[in-house]
Structure I
Amino acid sequence: MHKYNQKHSTFDSLFYMKNTKAVKEKFLHFLWRYRRFDVLNIRTSENLSVEIIDAGEYNTHAGPDFLHAKIKIDGMMWVGNVEMHVRASEWTAHGHNIDKAYNNVILHVVYEEDVIIRRNDGERIPCLIIKNYLREDLSGIYEQLLHNALWIPCQNLIESVSEISKNSWWQRMLIERMEQKTERITADLSRSSRNWEETFYIHLARSFGLKNNEIPFEMLARSLPLYLISRHRDRPMQLEALFFGQSGLLNEPNLSDDYPKMLKEEYRFLSRKYRLRPLKKSLWKFMRMRPSGFPTLRIAQFAAFMGETTNIFSTFMEATDVGTIESFLQKEINPYWENHYIFDKISAAHKRQLGKDSVRRIIINSVCPFMFAYGKDRNDPVFQERAFDLLEQLEPEANAVIDKWRGLGVSIQSAADSQAMLYQKKYYCDAKKCLECSIGNFILRL
């Protein structure tokens, strides 16, 4: 009996704990991909020698788990696919016995062989019982990562990972973050018949709305297409009337200030002319927000920007520094907003332009993703590099997640770093995807 084949090993307990099957099988994939078991003395359940020449290509789509593997079994070279299961009986449970895609499986790797699996012609498929060749310390580390309740699974082990490995992985996290945002842009492009200008306009509007009002801002932009905006770009009052009227925020019976009453009158005429139907004012959120983020002020800022900027997409795509983009976005708005945050209610004097934090959010959430998406669409790396350069120029976001990462000793110097770390936390650490994370792999391969 091999020294790693112990009846009550830590690894046994791991596989019988209440966790998802997907994670269990992924651990087998990890073991095979990186050969994290005793590969020198492995034998099939029929006691035939096994030599792994090439583990094969990891297959994340339908079909066997590893493709085009090269394996010597009892001295004979076999070329084909490798399939893995926690229990051998899953071969039949998953329907592989009637799926032609599995006819070329040359080795069945399992944690336990509870049944013998044969091909349709009756020939037994060679089976490797991998639990016989495992390191107990490795399974213990994996169990610790999978089941602890720390802020991130590797919180107590991350210091053991080299800086080169961490930084390389986090660069990949930034790219994945941009790829994720590109997916939405691509979907919206399809709906607009690949109109980059219109699609960018809608996404930019979402960014002006911040997190609380991004959806109503998007609805507002979709209700006022660019061709309509361009007709009134040289008439600020009409443009403001269109945005405020369509928002539904002018639907108050007793507006008293001259400015909102003028907007309401203008909108009454324009809505009849263009057959417009306003949004419900109840969509907009004011509660638990700083007044500088109120949708009324944001709409005024967006209307001023749209009134002074033509060809918004090309204008932003040509920008190479944050200062230039700030100058695009920080437009003067109607003086009414110097001492108002909402209609008919005077407030202390305040800045009317977008603040630097708001500009940063817009660049992060709209400008950079569009640069990246446009470069990918055109197969032009210049735009993609420009997107990363802009993120490097920006200060990192300030929030509890970033504070936590810093508390773990992670250096976060720019928005490029903070974007990578936010993505890492949400899509890898919270989901406990340690086997798909290079940091987790590094720890498990120590």
Structure II
Amino acid sequence: MSTLLIVDDDVAICRTLQLHYSSQSHTVITTHSVNDGLLAAASNDIDLILLDLKMPSKSGLEGLTDFHEVVPEVPIIMITAYHDMESTIKAMKNGADDYIHKPVDINELDQAVERALIRTDEEHTNVPISTDDANQNKNKHFRMAGHSPAMREIYKTIGLVADKPINVLVTGESGTGKELVARAIHESSHISEGPYVAVNCAALIETLLESELFGHEKGAFTGAVKRHHGKFAMAENGTLFLDEVGELSPAIQAKILRVIQEKEYTPVGSSTVFKSNARIIAATNNDLQEKVKLGLFREDLYYRLQVVNIGIPPLRDRKEDLMDLMQTLLCRINREMHKSISHLSVEVISAFHSYHWPGNIRELENVLTKAVALSPAETITLDLIPEYISACPQTEFDSTMPIQTSLDEMEKCHVSRVLNSTGWHKGETCKILGISRPRLRRIIKQHKLIDPSGSDHEDIEFEEDEALVN
């Protein structure tokens, strides 16, 4: 079997994981600091490292580079209580093999360990990613939000591809945040100091789009009174984001394919060939594979654009991200409107969770913007949101709860109510709430919820991984 090195300053977590993986016939070595972990890695034949992100003296994130120098071929799985996008991206960019959140879901960790060990057996190598100063995400104007499994995988992928010289295709319905992903890739890359240039390929007719992309010479066509530098020239040494790429005409598709293949282009009305060093990130809400089958999109261009494909799920499929999204959007809207909206009524939350959001995050942002603009107080109430949303059959909330109830208090009350209705059966509660068991345990601990019967119910069988709660 394999030898695992666990580096975590939490003795209980180390002991629990040691018992768990020893029972699977693995050899387990535990240390409680990065420096001790490096010594253990150097003096033992290690197959896998489980590394905590936040530790005294030196963090696991800082120690990633050191571990890669000492044992460059050993995969590293980060374990952390931090759920922010920036930490996930930095960890994946700095060479982490995976990123697991606390409280640890032992099944999720087992799957990550198995994947890493299989990759090690098959590839016998782990290529580190650049850790220069450009890895520091200096530009904070973009902000993605969400902690759902799908979003965590997107953060990981961004971290893995950010510094790779490859094209990325971002797919998803309108309003899901495709450009946010493109900006996140750019701002997390070593070319983040370079320009980020966006073009909506559906907004211009073919002749204007060609000039917009590649530029034109003076007199190239009627109205061309001076030389114009196109988006490819503007995006030199940076990123060019091609939004709605599925709307490109066949002629423009051919020209973009040439840029990708030959790294060169010719402005309209010119015979001079210019080099292009811009990274291309494309996005579409169309099914490009279907367009390829219908002959509406070039197959060779499709495969050139989607070296890596990042698919963003619609909002209706990640309702667990609604609270994160609302808080993030309200913060920005408050700042822009000089308002201080700090509460949403329970009826609004219920309506938002019941609504299917065909316009996705863009629709949510528009609804919140209007509500903030019209709200005379610090609370968004049901009368401030559109009737087609408020009229949806709603998830039942405690109607006696004061309308100024904070989001944290509402979460506490609703989770407590569901727990009591299921007799504190955590499995059934998780199904109703649509959350994982570790997240439910975290909420119970955070709000100090207590089973009135005093029973531990089915938690007895989870004694081992309960110690992983940080």
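Of the structures I, II, report the one carrying the highest value of mean count of other Cβ atoms within 10 Å over residues 48-55. Top value of mean count of other Cβ atoms within 10 Å over residues 48-55 goes to structure II. Using the calculated result -12500 for helix-only ellipticity at 222 nm (-39500 (n - 2.57) for each DSSP H run of 4 or more, over all residues; to 500), pick out the matching structure from I, II. Computed on structure II. Taking 1.9 as the value of distance in nm of label points 7 Å out along Cα→Cβ at positions 184 and 352 derived from one of the structures shown (I, II), identify that structure. Among I, II, the structure yielding 1.9 for distance in nm of label points 7 Å out along Cα→Cβ at positions 184 and 352 is II.
Read the figures in this text as sums done on the coordinates, not as results from a lab. Everything quoted here is computed from the prediction, not taken from an experiment. Cβ atoms are built from the backbone, for glycine too; each structure is taken alone.
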